[in-house]
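In the part that follows, the structures are each spelled out as structure tokens.
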Structure I
Amino acid sequence: MKWNLKGKLALITGGTKGIGLAIVNEFLSLGADVVIIARNQDEFNLDVEKWQQKGQQVRLVIADLTDHHHYQNLIADLGLDKIDILVNNVGGNFPKPFIDYSLEDIHQIFNLNLFSVIRLTQLLFEPLKAANGAVVINISSIAGFEDVGTGSMYAVAKAALIQLTKSLSVEWARHHIRVNSVAPWFTSTNRINTLLQDEELQDYVISNTPMNRIASPNEIANAVAFLAMASSSYITGETIKVDGGFSANAK
């Protein structure tokens, strides 16, 4: 099997920054065509000229995935009869003590990290089925396995995403759709780098990570690309932890 994604069409949510952007660049380097769903045209514009100069095919569809009322229009705007790879990357968090979460907070976190994934993936079933060998890859988090101090609601949503990955992999196997997920640990994105300005948090992360550093977005993208390839054709229902050994390190 060849180590590439030539001839594949990938749909990546939140692909204009951070881990999502790294996934876009990795997929393009492997020969895939990419459609990005994101909220910000300006962030897309920062990279589109570079992609065009390389002859890489990238299209942006502007949408807020937390607004479910617009999903039918979104599907029409996508206009895709077949999708080979769906990467559900959109997510976010604002940690609070458990008793401080309002119902609005809870809904916002679950909507961004779980409900949007559920609804979008449901609506894309037919294009995924049409690919006859499609792959769905959900971006979860080590917080879905371990308490890492990033807030209980985020942890619960990411744990649910891991279980969704397992359940859907069984249900959709008969349609030749594989479903896996990737669980990053602290990764060098603008949001995480801002958090790590807290020296106490940075010390905790580094001291509990056997590889003694945080991940680069490219390292997460590499794991996602592997799961997207035919080279991983017998892997489904799994979550790959990309955490520098954190979860293996006995506390």
Structure II
Amino acid sequence: MFTYQFFKQVIFRPLVKWGFRARVQGLDNVPTSDGAILVSNHIATMDSIVVPAMMPREVTFPAKAELFQGKSVGAKIVAWFLKAVGMVPMERGGGRASIESLKAISDVLAKGNLVAIYPEGTRSPDGRLYRGHTGMARMALRNDVPVLPVGVIGTETVRGLFGIPWVRRPLVIIGEPMRFPQYAGSNEIKVQRYVTDEVMAAIQQLTGQAYVDVYGARVKHGNLKDADLSEYEIGSPGGGVPPEVEEVQ
């Protein structure tokens, strides 16, 4: 897509690579063709700029549907930009709209493109890794595509020259592709949870983050806000026994 490449090559990649002096490891793990899902931790707003800027292929991020429906001038600019670079609106409330959103993402994967997902569903409130939502696993299994665990480190903004928000030496680490062919097409919740936890464990190995086995949204806005989370912190996600399922016809 011309617009995507224009913004990436002219603005964002030079900013990230030469301005932020970003580093990337594991580029050989990115398939040169065919669809795949990049699954990353989420520690700062700049993740969504740094990660695609350092990737060798175009990356589609599902974005909140509300961002495509702005009424103010600023919101309209954001909506135009998201549409111009090929981002996909994502409905999170369930029902028919959510089903249509998943179909749009499946269409992107079917065309052999990369989709990026933050399974935590929100930015980490304290730098730790939080429990992943299973939507990523559902998409990977439905489309039978590989999952690329991605670890992002150092994307938090600092005050730069003249007080301009800046990022210093962020690192993007791309792990080896993960596939779950034995579960392709499965809609079982236990399978989706197993796959999600295995991918989150792979991300943790890349970043070294402490892991908290609750959803980040509960800590930021819910019943665990300002709570002591020590009882929820465990060594790592994953490590469970692979669930047995009937063969998918």
Structure III
Amino acid sequence: MSAKRELAMGVNAVDGLLRHAPERLVRAWLKRGNARLDELASRLGEAGIPSEVVDDRALDRLAGGVRHQGVVAEFQARQPLDDRGLIDLLEDSPELPLLLVLDGVQDPHNLGACLRSAAAAGALAVIVPKDRAAGLTPAARRAAAGAAERIALVQVTNLARSLGLLADHGIWRLGLVGESDTSLFQANLDGPMALVLGGEERGLRRLTRERCDQLACIPMAGGIESLNVSVAAGIALFEARRMRMTS
């Protein structure tokens, strides 16, 4: 079965594909006259990827309302995995897998930023519920800046059940909440680990909390009560990476 073709919008998204998955790019449309776009057009040509110079009106039609920054590209998209794919991923996983679990993150820009941080931190996958959560929309792929092609996104039917599956595979589940007495920086993050974060408004749901082995908080100063979920995910992921590099 051939890969589904989708459109990527924005300089960072197309540049990320060109850097990390050029074999997936099919063709591109872009404006000229901007230094970044001119350089991108040159690199597309060097990679043998057909591109066409068009105006803003044509780009607007292609982008369908998503901000395009003067470039749109067609590519063979990596598709999300499902419940069966998660099982296969865990069975083939490295010795110390690092996973990011997002409980109901609905903003595609936050999902894209989390994918980018997870890929940069060397995580195995990002796991999200199939319903009432952001998926791999063009906006999410744009925010991920190519990372959606480098790390697996798993969309599961029942997040609580999937967290149980992680435990069955020996993965410790650490949930981030604001009210915990345990600091993230006191937690042991260097083993098989799933970092579990809640959505933008509700945080971790009750069933999700109950499936976590430990709850921890990111200590903050100055009366700040919470962080954007993508910022919190980045802090937790790179704290886990730091521990793994020094252990």
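Values quoted throughout were computed directly from the atomic coordinates according to the rules given, and no laboratory measurement underlies them. If you're wondering where the values come from, they're calculated on a predicted model, not measured in any experiment. Cβ atoms are built from the backbone, for glycine too; each structure is taken alone.
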Structures I, II, III, by mean count of other Cβ atoms within 10 Å over residues 49-56: label with the highest value: II
Going by FRET efficiency 1/(1 + (r/R0)^6) of positions 33 and 169 (r between Cβ atoms, R0 = 25 Å, to 0.05), which of structures I, II, III comes out largest? I
